[in-house]
Structure I
Amino acid sequence: MGPTASGKTTVAMRLARELPCEIISVDSAQIYKGMDIGTAKPGAALLTEAPHHLIDIVEPHERYSAARFRDDALALMREITERDRIPLLVGGTMLYFQALTEGLNELPEADPMIRLMIDTMAEEQGWPAVHARLARVDPETAARLEPNDAQRVQRALEIYYVTNKPLSELLKKPKYVYFPYTPLKVSLVPGDREPLHARIAQRFEEMLAAGLVEELRKLREDYPLEAGMPSMRCVGYRQAWEHLEGRIGAEALREQGIAATRQLAKRQLTWLRAMAGVTEFDCLTGDVADLVLEYIRRELEALLVS
């Protein structure tokens, strides 16, 4: 696990070369077909060397959920272990990791009409106003969400409208957890935020140079996409959409994309700090892949002895 630009793919590939692993992607953006540049998907050479499960599994106009990820990941983990191999789960979508290992609360399915109503409200008044409305009915949830975190604010308000109960209350109900594995939880975190921010800026500029805007333009031609869809709320694509709509220029696209990616990394690090039983490694250390490999080997040997 780790924030964006922490080098998860590099470490995962090292593990896959040295251990009998199969990689399962834990990334809510890399699931979408055609969204390659902005999600930093592994390149063709890496995917040939070490195929990744749960990449390119849905169209960008389709929805995917943490519950569906949990079902898909558990099925894959069973298949991988039956082949006497080790499931190696790699990514930065902390909600997916939590859903997999800790289970899910029973929450209602998405309601398209209510989502349309909330989206219309946001278009007319802005997401901070929608966040303020959420604060009136579910202050506990609103307090932990940023006013412009559109996807989570929408989902929290949607749940209230569907159930007439705040999300914070529903999340306190007991969960049924089925996870018949012993997880070795490893996180790549920066000892210093500034170098990570520099990596983020460089990577986003490389995405723009590689054709992020052109990629989105083609996606809009090929699929019935709307700005409010989960795929189009992904960092980078959201800003590129605004650029294609003529609402922001090229420099604002770059600045807003980098700022949004930094905010994403901050949220990911907040999730990681709250997780129990995680062994941290400094992602800025030059030999981090060696250190993680050594740790995993040691832990696997201990498990086999026990």
Structure II
Amino acid sequence: MELRQLGRTGLRVSPLALGTMAWGRDTDEIDAAEQLRDFVDAGGNLVDTAASYGGGASESMIGSLLSAGKVHRSEVLLCTKAGIRTTADGNTVDASRGALLDSLDASLARLGTDHVDLFLVHTPDPRTPFDETLSALRLAVTTGRARYVGLSNHPGWAAARAAATLDGRGDVGLAAVELEYSLLQRGVEREVVPAATEMGFGVLAWSPLGRGVLTGKYRGGLPADSRGASSHLAGFVQPYLDGPSSGIVEAVVTAANGLGRAPLDVALAWLLQRPAVSSAIVGARTPSQLRASLAASDLELPDAVHHALDDVSALSFGYPERW
């Protein structure tokens, strides 16, 4: 994989990132070790996790694999997220300065490292002043706990404000925003992508395969071993098992058949050719699923195919995005 610049920073990331949300829950350490080694061997370097994934189990597993020498720390860029705190009443959003920095310290301990390469605020917190949240990101960099910082699941106005605020002193900057982005979810194109292009931060796309639906595996029903049939992820997949999504999936399958490739190859290739996208995060449950995604990194779609997929998945724009 040929590395890409993350926004206007000096950080260079692989076009496919390794998602680890299932590690410690659906993916055991043996399969995780194989995934990590396959990913690095294929030229990948960006590993994405979060403090809330498996209540910290994902980070702990990554730390265990690094300490065991499955790959060297220098071979990977670690991205983690904070801002979702587990309490006795369940998960709660907390992007206060104390919560973010405490979470980052706990993440570093689980990962077995003194810094992460990219630290993101996982989700907006309406109860905490945004300037306070941004001050935690600045402290993460200036204290050496993180090399770069960004946001996750934040709207365009927040990303633009964060970029302007963090760039104001020229010592931190906003490196990236991580959001859901695929042929089935193009909402980021309304405001986030234009802001990224204008202000110079990169876009990291999670669920680039439309929560697995763009692989085409749900066309004939609900496979028993799929996320859509699992007790904890069925609700996550369900929104894309409807009529409009089906038409897009069929277009992807048609394009794939014409190119002699798999549908996931086409879906990933389309996304990686979109403006401002630095990396697409592929979260596989098994090593074989990951290898299928890694094999897609060499495909560049013909213009006619790319335009056809643009048309079939076209996003609705209106005032004030478009006059």
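Observations
- FRET efficiency 1/(1 + (r/R0)^6) of positions 212 and 276 (r between Cβ atoms, R0 = 25 Å, to 0.05) - structure with the largest value, from I, II: II
- Structure responsible for 17, with percent of Cα pairs over 35 Å apart calculated and labels I, II on offer: II
- Structure (I, II) behind the derived value -11500 of helix-only ellipticity at 222 nm (-39500 (n - 2.57) for each DSSP H run of 4 or more, over all residues; to 500): II
- Here the criterion is relative contact order in percent (Cα under 8 Å, 6 or more apart), and among I, II the highest value is seen for I.
- Given 1.8 for distance in nm of label points 7 Å out along Cα→Cβ at positions 220 and 236, calculated: source structure among I, II: I
- For mean count of other Cβ atoms within 10 Å over residues 148-155, the highest value in the series I, II is held by structure II.
- When FRET efficiency 1/(1 + (r/R0)^6) of positions 28 and 100 (r between Cβ atoms, R0 = 25 Å, to 0.05) is computed across structures I, II, the figure 1.00 traces back to I.
- Read-out distance in nm of label points 7 Å out along Cα→Cβ at positions 12 and 292, computed value 3.1, structure in I, II: II
Every read-out reported here was derived from the displayed coordinates using simple, explicitly stated rules and does not represent laboratory data. These figures come from a predicted structure and were not determined experimentally. Cβ atoms are built from the backbone, for glycine too; each structure is taken alone.
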